[in-house]
Each structure stands twice: as structure tokens, then as C-alpha cells.
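Got some structures for you, see below.
Every read-out reported here was derived from the displayed coordinates using simple, explicitly stated rules and does not represent laboratory data. None of the values given here were measured: they were computed from a predicted structure.
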Structure I
């Protein structure tokens with residue numbers, strides 16, 4: 001009987017993980033991201049204007065920002081290796097001050113942070129992201 005209960009619980013885990021991941025991600029975001037990107041994902045003031053050193057202030061991760069324009073793999077890589085390393089590999093001439101968190105956060109923790117960020121987006125942003133990231137026919 002215990003095995004049957006365990007199997008039934010495991011069958012429901014996919015429904016549980018996103019909420020649990022976002023909840024964990026909220027705490028991790030507060031600890032590791034909010035100091036730059038804002039407690040409410042609002043980013044830094046004038047985030048679209050370069051600073052004196054050529055880097056840009058931390059952008060918002062809410063619906064007003066551009067995080068939703070990027071796929072999960074790119075965002076995971078950006079957080080893991082840091083912005084400049086990813087941009088350099090992509091051949092993008094843009095100066096990023098985003099530090100690498102791969103030595104601080106595990107891949108699961110980074111995914112949890114992304115799940116939290118995505119959980120705050122309204123349906124219209126989620127739908128726009130799905131359309132934007134949908135492979136061409």
C-alpha cells in the first residue's frame with residue numbers, strides 16, 4: 001500500500017515543482033539578485049542608458065523589462081557564466097556588468113530564480129514570449 005501511495009505522489013510531482021521552484025526562487029532572488037535588479041524586479045533607474053564605464057544599469061525582470069525576450073537556455077547561461085562571457089560568445093558588442101553566479105548557485109537554484117521571475121509575468125507577456133520563442137515553421 002505504501003508503494004502505491006508513493007507512486008501516486010510521484011505522479012503528481014510535475015504539478016508541484018513549478019510552484020515550489022518559484023517559491024524557492026523568490027528567496028534566492030531576494031538574496032542574490034534584488035540588490036541590483038530590485039526587490040520588485042523593477043531594475044535600476046535609467047537601465048536603458050549606459051553608465052560612464054559603458055555598462056548598463058541592471059534591467060528590470062518584470063513585464064517592463066526584456067528578460068521575457070530570451071529563452072531559458074540563454075538566461076541560464078547568462079546567470080551561470082555572467083553577461084559578458086555570453087555576449088562575447090554570441091558576438092554581441094555590448095558591455096555587461098552581470099556577474100557569473102555559476103560558482104555561487106547550482107543549476108537548480110538558477111532555474112528556481114528564473115521560475116520565480118517568470119511566475120510574476122502577466123499572461124499577455126507569457127503569451128508574447130511563447131510566440132516570440134516559437135520555432136519558425
Structure II
């Protein structure tokens with residue numbers, strides 16, 4: 001009976017470790033997509049692209065007046081608006097990820113609490129049976 005319980009608990013523990021490893025790998029991939037190096041490089045390229053375009057319009061406006069001032073101003077406002085939308089989108093993805101992590105931690109804490117309660121209950125039963 002005791003040996004079977006130990007084997008069963010060992011099997012459950014192995015399953016939990018496998019589940020943990022799968023979840024860890026999934027979290028690593030999500031972190032890489034949201035805030036990892038790859039995303040940081042893409043964000044840097046987009047920031048430089050927006051800065052260069054706005055700087056070119058600024059320089060062209062003051063030097064050779066290639067396009068009318070009003071049109072140049074409108075294009076600048078449009079580009080800055082697009083950049084703000086990009087920043088809001090990035091922040092929203094980060095907030096969603098943080099919520100997901102906190103939700104996952106809460107779920108794990110609740111599961112741990114249930115296990116601890118079950119262990120305490122079993123210990124009380126063992127103690128009562130021994131007395």
C-alpha cells in the first residue's frame with residue numbers, strides 16, 4: 001500500500017515536472033516575441049526609420065522647400081501619429097503579457113495552496129491514527 005502510494009506520487013511528480021518544463025519553454029518563446037532581443041531590434045529599426053523620415057522632411061522644408069509647408073506639416077503629424085499608435089500597441093502587448101504572467105502565478109499559488117491543504121489533512125489523519 002505505502003509502496004504503491006510512493007510510486008503513484010513519484011509518477012505525479014514526474015508529470016508535474018514535465019508540465020513545468022513545457023510551460024517554461026512556452027514562456028520563453030512568448031518573452032522572445034514580446035520583449036526579447038528580436039523585438040527590440042525591430043523596435044529600434046522602426047524608431048530610426050520614423051526619425052529619419054521626419055528629419056528628412058524637416059531638412060527639406062528648411063533648405064529647398066521641395067513640398068509646401070502645410071503638406072510637410074501634415075505628413076509630419078501623420079508620421080508622429082503612426083508612431084504613437086505603434087507605441088500604444090507595444091505597450092498593450094506588454095500589459096497583456098504581464099497580466100498573463102500574474103494570472104499564471106495566481107493559478108500556481110492556488111494549486112500549491114490546495115496541495116498544502118491536502119498534505120496537512122493527510123498529516124492530521126496519520127497523526128490521529130497513530131495516537
- Message: Can you rank I, II by percent of Cα pairs over 19 Å apart and just name the one with the largest value?
- Response: II
- Here relative contact order in percent (Cα under 8 Å, 6 or more apart) has been calculated and equals 28, so which of I, II was it run on? I
- Output 34, 13, 5 (semi-axes √(5λ) of the Cα gyration tensor in Å, for residues 27-98 alone, calculated) maps, among I, II, to structure II
- The value -18000 for helix-only ellipticity at 222 nm (-39500 (n - 2.57) for each DSSP H run of 4 or more, over all residues; to 500) was derived from one model only; which of I, II is it? I
